[in-house]
Structure P
Amino acid sequence: MGRSFSAIVGFICCTSVILPLVACQDEDVSPRQSSESVAVEIKSSIRLPIPEEAPVVRVRLMHVVGNLEPVVFAKDGASLRIEDDHGNNFNCKGPVTIHRDQDGWLIRCDQKVPDHIHASNSLNLSSADGIEMTDDSNETRRYGGIIQCLAVPDDQKIRWDVIEHLSIEDYLPGVLAGELYAHWGKQCQAAQAIAARSFVSMSCAERTGRRWDVVDTPASQAYVGQVVDPLTHQAVSMTKGMILTWGKELVPGYFSSCCGGRAATATEAIGPNPINSVKPLNGHGKGAYCQDAPLYEWERTVDGSELASAIREHVGKESALSGIQDIRSIRIVENNQHGRGVRLSLKDSSGRTHEMTAAALAQYSGALPKGALYSGWVEGQTKSGSLHLSGRGYGHGAGLCQYGAAAMADQGKSFWQIIEFYYPQAEIKKAW
């Protein structure tokens, strides 16, 4: 993510994990948290057709497990409408607290709650003025769509999701505000809007029949709800309905913070799904615009035994990596056609060497006590008992480079030129 260097860990856009196609699964591992590190392989192996109309996006804002403290909706005195899954509804004023037990919904507000509401499988919350909600980081945000509280079937524990339903064009300004610095130029913002619109269109198409399409974290793409910044709205408006295409196919608009000057292909970085093998996702050519990014080149010291443990945590017992011990060195043994390191050799304390992809190392390093490596494009040696790493870039490096797009905009490039550079041979189609 290009947005905040001070909070840079966790901002690997669309790439918190790297699997055959990044998306987020419906299963969850921890209470009341957005799933920044949870993803699942998209099962489809077919190409994606170009959408014929603007989708409604379902954004999971929160996952609640057990009888924790209730979720609070709406500020004091704000009007709120609550409707059950049979269309029965009532009006009340905020704040409204909602939680769930084995008997159903427990709602506290300024009105008597009708009995039939408690047994509903879902609740739909709406307000003409938007709905304020405090998220998992204790930050209060406003959401303009319909907020759905949806019970999750589970025989073992109480679980429910908080999901916002809204139009794709209303969703995108909150993505731009979450993904980019506010001062980055309009052309950069517009290019990001096209990429983000293409990415979420893919997610909506692939997740039909699931409870939600994307989460509000970089596991999908960062989303911060309603925003007032006019630049984000202008960038979305000037590109309304524009998506990336290749022939008759939708191109997933992958992006990351900084490519380190050499592109990854989507097949290498995301996975070998046919969706990822289209020419616009084979990486940009020579030239780099992101040299001034704070993580264009970086260094980090880690504990070799902790990195080995992080790898073992992710692989099965049958994997050759299951026996990896304290890592003493990492070297690049294969570069792709653009010169980016994509395959690594790791030597451990037993003297054995283990090969793995750079994408896999980036994914597995998420279990490190101090967080994931900025990218898997890395080399290093043990010195004074610690593994000293030198790496390049932040994120998977496929598709749009956010810092590079910002630099191109500063040099006077248009969003058309930015897209042409980062998605070679892609066409921008106005789908709606």
Structure Q
Amino acid sequence: MKHSWHGRITALNRIYSFKWISLTISLVFVSLVTTGQETQLNQPIKTTNWYENIQLKGYVQMRYSQFFESDECFGNEQGDAMMTNHSGLYFKRIRVSIKGKLGNYISYYIQPDFASTLTTDKLNSVQLKDAFIHINFWQKENLRLRVGLSKVPFGFDNMQSSSRRLAFDRADGINSAVPNERDLGLFLYYTPDKQLQLYKSISNLQQKGSGDFGMLAIGIYNGQTANVPDKNNSFHTVVRTAIPFKINNQILELGLQAYSGQYVLPKVSVLAGVNPDKSYIDQRAGVTAILFPKPLGIQFEYAVGRGPEFNTLTDSIEVQALHGGYLLVSWLIQSGKQFITPFVRGQYYDGGKKQELDARSYRVKELETGFEWQVFKQLELTASWVFSSRRYEDYILQDNLQHASLLRLQAQVNF
């Protein structure tokens, strides 16, 4: 199956050139700036002290994932390392965000996590998740440059906050592109007024929006994932376009995204075959279609590409084709001030995970169904039943196929 896909991916990679994509989007940005400058220059400038604009918010997630588990050896290192492993009750996230403005054209955002899992026996470590500034070219924030540690604009599933996601963990096929969703970089975003208002209209908890990551986006980033230093002095490049528009009383967002770069493997077995510099091509392109729930909600994303993956036949790490995605369907039910959202998600992924030992080879087939109950704005309860088949192999762990089903519970407090 991989060989048939390899030809298609190779053809795809020849079709799009990131230099030409970057140039095209840059020209679009210049055009948009020049057409909008006249309406912005005459606006009055308001001045306030920076400490008058500080905003604090956050959320806490506590989970239990061992009800009716059928396989104690089942694991998901990327999504939730504590899913089994006799974990009992545990905190998945404790996030506090701090944001504000430094004058009219610069804003900042800082978010630490107090429940990061560094290893399965070291929990609740503090880790920096976001730390960036926005340099706004206009006061209305249509065009802005984001500088610092932040989410990379690839995949709605990655950009949507975990406080709003219905499924417990992100889909393997999308999240494996940018593990931890973040990296240190520079990202230019543009959103016209009309689309800016649409994004604001789906910013509430029930609509499950991702926030404004621009109708057009282009950026460069280190490429080694968050809180990991660059190892090859070579940037990854990412481009994305997403267009939200109304269909009757609902909002549909369609998007395309792609990135390319060189990735240096962080963990390799001593005897595994590997490139001398441990550097491998890392490329993906994907499509997104999101119908925000009102009451029907649909999320679909799929990505194809190529990257490092362990080959059990040669005991070495090679560049191979990859592909995967997910489909999530939900239904929003309102009862007074409470909201209940049943959902079902199916996902598939066939490819490597570059951040894991030996760029582990994965083949994932998974079905998750459950519901989220927003008791009130500050409290959400989620339950889901997971049916999963995961084959993941590296030099040490070969011929490893895990089948599991389990009931997962989560309580989330928003503040």
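Where a number appears in this text, it was derived from the coordinates with a stated rule and is not lab data. Remember, predicted model here, so these are calculated numbers, not experimental data. Cβ atoms are built from the backbone, for glycine too; each structure is taken alone.
FRET efficiency 1/(1 + (r/R0)^6) of positions 60 and 148 (r between Cβ atoms, R0 = 30 Å, to 0.05) was computed and gave 0.75; which structure, P, Q, did it come from? Computed on structure Q.
In this comparison of P, Q, the computed figure 2.6 for distance in nm of label points 7 Å out along Cα→Cβ at positions 188 and 252 is attributed to P.
Looking at structures P, Q, which one was relative contact order in percent (Cα under 8 Å, 6 or more apart) calculated from, given that it came out as 20? Source structure for this number: P. When log10 I(q)/I(0) by the Debye sum over Cα atoms at q = 0.13, 0.21 Å⁻¹, for residues 228-331 alone is computed for each of P, Q, which one produces -0.64, -1.06? Derived from Q, not from the others.
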